[in-house]
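Take a look at the structures below.
FYI, it's all coordinate maths here, none of it is from the lab. Source: prediction; values computed, not measured. Cβ atoms are built from the backbone, for glycine too; each structure is taken alone.
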Structure I
């Protein structure tokens, strides 16, 4: 029998209150992070994610609760003695030092011998693809290269956990997207635990094995990227992770294999599974823009054939296009429904002429599959 892995980080009932603050920055948070995991703390500004990261690093002292790293209580362990290293948002590389001097700085402070420093610095620079740039100064490097210097400087210390505070926020959009893949590949190669803080949902979804979405000092949901997106636990997560249409309604049917919601703004919504609720309760329906099929009126038979997993007059809506944004790979439509509510629909541009199918103020119909909506109780 395979022995179960113990968490590399165990956060137990951690709370952080600042003097004079009306609410806790972090409020009774408990979660486990496993060895070798790429774990992301995601949330808006002020949600407590950076405070939690800094408590793991030892830069902030919890008001109450316990943090264990590799089974050891960190309460009496100072930051420089913890088996972690932190990459800051600003990278904090020394401008007067070369790349190799920056990377080897921590080893020199720790009293490591010169030959071992040279070997470990060379290994770290190869890992982050900076070999050949050893003699350059930070002002001779691009933003992405400076970030790699900061990563190498942390990795060379061989920590059990690498903490990253908004590591990609200073990069432009194209480089940020490239570095998301590189960070994920790097973490997989070195095999150590990465704990990253970000407010960027795309960044979190693309890199993480698991994500803790934080809101007002609490964990709103902890799940894999796909589960967060497809099965949000509440309105906050549904709205924060990705683009979504939210409509208020009443649960009119709830059986083990089917459910229905009457939404004044959207219409009758049918689901091919049960939900956790009771008949007549107030709920919210979350519907992602890419899960809505857009077509011209009059295609009813074809559309009904495609949507026959729902009863008649369910999962259908009509309206007029009031906005269009051509984004290259997709076109995003803002549609005013006959009810007066607005809905967003995204449509992939599968050919070079797709974007010409619809235009401003066109009358359109929509449908969606019975497995597409998510019903939320809060």
Structure II
């Protein structure tokens, strides 16, 4: 098996230069780097990054754990973080916890065993994720992103839900909608809880109450479809809650579709996936968006702009979040905990009315 000494002899440089050129720990000229890389390739030498990490206590890698990479929200976040870390010459090790607390804990142990320099995690659960994250934070710097564990000291970077849902509710009210309902995930993670609270506070600012109890399920399209089905059934002419349609009158009363829809005139969703399901479910039932019901999402994933109709939503500033994570990772761990809430950007599209009804 070739050694670092073999590479140094073939390249005509010192072993220290070989180490620097292959690890990127210190600047090396382009010509020297190319000679070392060619020599290593010719000999079949592979740089042992783990051994270097054990010697230097620096692996130049950051671990990241997300609940479900198939959710389009998380690839956008991961891509922004990975792109930002590359600027600092740091690699990203990505783990998917598959919405399983045991898997989440195992992923964290794996990353600390690999001597990563820090971990960025979006926790599965607002309380049950605490033990595993606390253990990891005792070994390496940990930054919570998007979601957070209650009562756990440390850094957090995420979206300002109060600003985001405040703007969405303001938009709907300004365009004549008064009977609003919230459709989101079960309140078992901080993101779901914060968004539900933000929705209720935003309604209260306008002197309004929700037109119906919140529908809570999962952050996915199938739940949005189910929520739309329930709305149409509950507020159709023959639905069990038909009497509720008179509450909060003052906006569009037109009805069409299965059973004659007369329920909430605005559906505020906890994320874009739910909103896309709601759009599809209302369309199947013959309920017109936005004429009868306005629909909003949150996140601005790629599918939001090409849905039918295009989805009004809040765009998260992924790059800003990534920049803040990189900055916090460079800080002295003794510098205290920081909470950084980044305002999202309103994207108004066809799923909400363009103006007040005439």
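Given 22.7 as the derived value for Kirkwood radius over Cα pairs in Å, which of the supplied structures I, II does it correspond to? The partial results should precede the final answer.
Numbers: I: 23.7; II: 22.7.
Clearly, the read-out refers to II.
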To which of I, II does the computed value -7000 (helix-only ellipticity at 222 nm (-39500 (n - 2.57) for each DSSP H run of 4 or more, over all residues; to 500)) belong?
I
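Can you say which of I, II returns 0.15 when FRET efficiency 1/(1 + (r/R0)^6) of positions 75 and 339 (r between Cβ atoms, R0 = 41 Å, to 0.05) is computed? Before the final figure, lay out each step's value.
Numbers: I: 0.15; II: 0.95.
Only one of I, II returns 0.15 for FRET efficiency 1/(1 + (r/R0)^6) of positions 75 and 339 (r between Cβ atoms, R0 = 41 Å, to 0.05), namely I.
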Computed 3, 18, 28, 26, 18, 8, 0 for P(r) over Cα pairs in 5 Å bins from 0, in percent, for residues 211-290 alone - originating structure among I, II
II
Origin of the derived value 3.0 (distance in nm of label points 7 Å out along Cα→Cβ at positions 179 and 227; candidates I, II):
I
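Taking 0.15 as the value of FRET efficiency 1/(1 + (r/R0)^6) of positions 147 and 331 (r between Cβ atoms, R0 = 25 Å, to 0.05) derived from one of the structures shown (I, II), identify that structure. Intermediate results must be reported in sequence, preceding the final value.
Details: I: 0.15; II: 0.70.
It was calculated from structure I.
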